[in-house]
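What follows draws every value from the coordinates through simple rules; no lab data is involved. As the structure is a computational prediction, the values presented were derived from the model and not from experiment. Cβ atoms are built from the backbone, for glycine too; each structure is taken alone.
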Structure 1
Amino acid sequence: MASPSALPASVLDLAPVVPVVVIEDAGDAVPLARALVAGGLPAIEVTLRTPAAPDAIREIAVQVPEAVVGAGTVISPEQVTDVVAAGARFLVSPGWTDVLLEAMRGSGVPFLPGVSTTSEVVALLERGVREMKFFPAEAAGGTAYLKSLAGPLPQARFCPTGGIGPACAPDYLALPNVACVGGSWMLPRDAVAARDWGRVEALAREAAALSAGGTCR
């Protein structure tokens, strides 16, 4: 595993896209992670939506040291404890409470609490948190909403996630307050089901090459 000093100051700066991964079979975790890393996407958010997720995080942490594996859909202090013990190197939540925030803060790893309103952003800034997940991005107002936040709240940095695809992602990346986006389009269900890791790697490579521009549709 790379040392903390070898990493950028923020997980948000590792790549323009953070893959949001739902793993049904922990046996797929290592080849899937290797394909994503080979394609240029080292930060991997494994969501806690399946029973296989903790084992998947553990396997990736041990066997794919070049990956920066994190846990997503973290909604309780107990989950924080469990996934950090499994090897998660960052935490992502769809929303936050003070109890969850303090558990994430006390974990010793970077975390992205989820927000979808201006008041939530201001509340986190009051608590010293400047990096956040904007979720669900498209449903919550998309690029127009985030652009409107950049003027009054320039200190907040976001990773928008939810409904974002390759055509839309560059518009988000063009915003001054967006560091990266989260998405799962590089992991189509049929490719994962067929264990077509070559296709996953190719799609990851395309995602890693995204830059500002594009058209949301």
Structure 2
Amino acid sequence: MNEPASASAAPATALGLRNAWLSAFACLLLALVAIPWIDRPVVDLVHVHTQGTRWIQHVAELPSPLFALAWPTFGIVGAAFVWRRDLPAWAATLWLAAGAVGVGSVFKQGLKFAFGRTWPATWIHDNPSYLRDGVFQFRLFGGDGAAYASFPSGHLTVMLAFATVLALRHRALRWPCAVAIALTGFGQLAAAYHWTSDALAGAALGIAVGTTFVWAWQRWAIRRVVAV
């Protein structure tokens, strides 16, 4: 593939990809530290000062459209790619970002079931929670669906999957992506929707998936050019 057909998207450098992987690993390590030391103090703080604030709740839902749009977008743009045999830069980025969001959503759902973590607050299916019942635990493969599905944060997963693809392929979008990530993380924590470790683990997953998509696309593009 002639990546110049995607000319306005600069290929991610080896350093950029490595830094993205290191960022994912750092988020995962911080999540492990946050579970015993940070999660409960942060929830206690936001419960007093910010939980229930309407504008914060709206900010927390910033990535919500991505859940619904990811797979349809991936399918439509993918069909155009098969038809045209090439994509302009913006379409290639959109396709990769949509795929990363879709795959990240699947992975986070599996991890939620595997870890079975209780939520900070009671808000779905009368779930036991820390703020109402003093519950702070993981129930590995414990079932009970959404009542035990706090870890990792799906909103941070999809936001980081989307933003990682954009930031790696379009350097001009790095600051807007950083702002969107910061707002999402702030909203999810300040609304007591998630533990800090949930947000960090979701970020790690999203970065990993987004980086994998960009890396795989570039490897495929190089092989196609060589084959031609």
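If Cα Rg over 2.2 N^0.38 Å is computed to be 1.08, which of 1, 2 is the source? This figure was derived from 2. In terms of distance in nm of label points 7 Å out along Cα→Cβ at positions 23 and 183, the structure with the greatest value among 1, 2 is 1.
Tell me which structure, out of 1, 2, gives 0.40 once FRET efficiency 1/(1 + (r/R0)^6) of positions 15 and 151 (r between Cβ atoms, R0 = 25 Å, to 0.05) is calculated.
Working: 1: 0.40; 2: 0.20.
Checking each candidate, the match is 1.
Please compute mean count of other Cβ atoms within 10 Å over residues 31-38 for structures 1, 2 and give me the label with the greatest value. Mind dumping the intermediate values first?
Working: 1: 23.0; 2: 15.4.
That would be structure 1.
Computing distance in nm of label points 7 Å out along Cα→Cβ at positions 39 and 175 across structures 1, 2 gives 3.7 for structure 2.
Suppose helix-only ellipticity at 222 nm (-39500 (n - 2.57) for each DSSP H run of 4 or more, over all residues; to 500) works out to -23500; of 1, 2, which structure was it derived from? Can you show the working numbers first?
Values: 1: -10000; 2: -23500.
Traced to structure 2.
Among the shown structures 1, 2, from which was the value 21 of relative contact order in percent (Cα under 8 Å, 6 or more apart) calculated? Working shown, then result.
Numbers: 1: 21; 2: 33.
The structure behind it is 1.
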